[in-house]
Structure I
């Protein structure tokens, strides 16, 4: 059995793409996931499954969600080792004391031609970022809501991304540890 983390993007935002975590758990269980746990309404689930082909499982979750709710969310599936690596490689460990200001953008793949110069030009005086493999780390002490860097990161990286603050990353990792 493999421990998986499902990160849903763009659900329950501004009253659009409503999908309760109870329904997320039901979809995952319908597809064979076991020991499903969810965290906050932004779409985070941890579970164990037999399926080794995560791209196939991700597609199945999308299809089932479309069938039940009428929309097709982007879902990034990670293994326990992926979240552990992201935590271990955090280039801003001192920022973990303010976990809502530190973000990990999980990318669908490692960007081939990220526009790092443009990203650098968009960051505010207080912001820092680092791209390590398929994780975009952003320390935004003034918040990501008004950050030009945060708003343009996915486009300039050229790869689909879903972002989580460090509190969420840490909580998901602890939940996944319970399933080992």
Structure II
């Protein structure tokens, strides 16, 4: 009887330790996504053609935005200490222009910023499905640092590297 209880306690303890090890393996986690709005502000009188003389692009960590508004329905991502990144996105689609509601035949990759250090998945990217869904399961290059302060995750186009969406950091 004692050996059975002792064995059960050891099994539970091993499971808890394994779960703790897996949780400690996460470098950065993101839940939820923000689609890009290419212009962060405009100033000055409106030109005759409806444009503004002074426009500020919505650059993030030096990465320029896509040229059109994009929306994303759902995003979750885990970046691990060994450099592996898994991203699941849903509904990454054009939110404006003549191609509104389409995926524009885009391919995307992920970039994780840890402070000023930039690491990306394969730059060739993965294709968006017709409904804008995608999955990235890859290793970041170069490997990210051991600690990821002020993490930022950008989903970028394989054609030019502009960003389409950003992950919302989760503690």
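Brief remarks on what is shown
- Source structure of the calculated read-out (distance in nm of label points 7 Å out along Cα→Cβ at positions 123 and 147, 3.0) within I, II: II.
- Origin of the derived value 17.8 (Kirkwood radius over Cα pairs in Å; candidates I, II): II
- Origin of the derived value 3.4 (distance in nm of label points 7 Å out along Cα→Cβ at positions 67 and 83; candidates I, II): II
- With helix-only ellipticity at 222 nm (-39500 (n - 2.57) for each DSSP H run of 4 or more, over all residues; to 500) derived as -4500, matching label from I, II: II
- For 1.3 (distance in nm of label points 7 Å out along Cα→Cβ at positions 27 and 115, calculated) the corresponding structure among I, II: II
All of the numbers you see were taken from the coordinates with simple rules; none came from a lab. Here the structure is a predicted model, which is why all the values come from computation and not from measurement. Cβ atoms are built from the backbone, for glycine too; each structure is taken alone.
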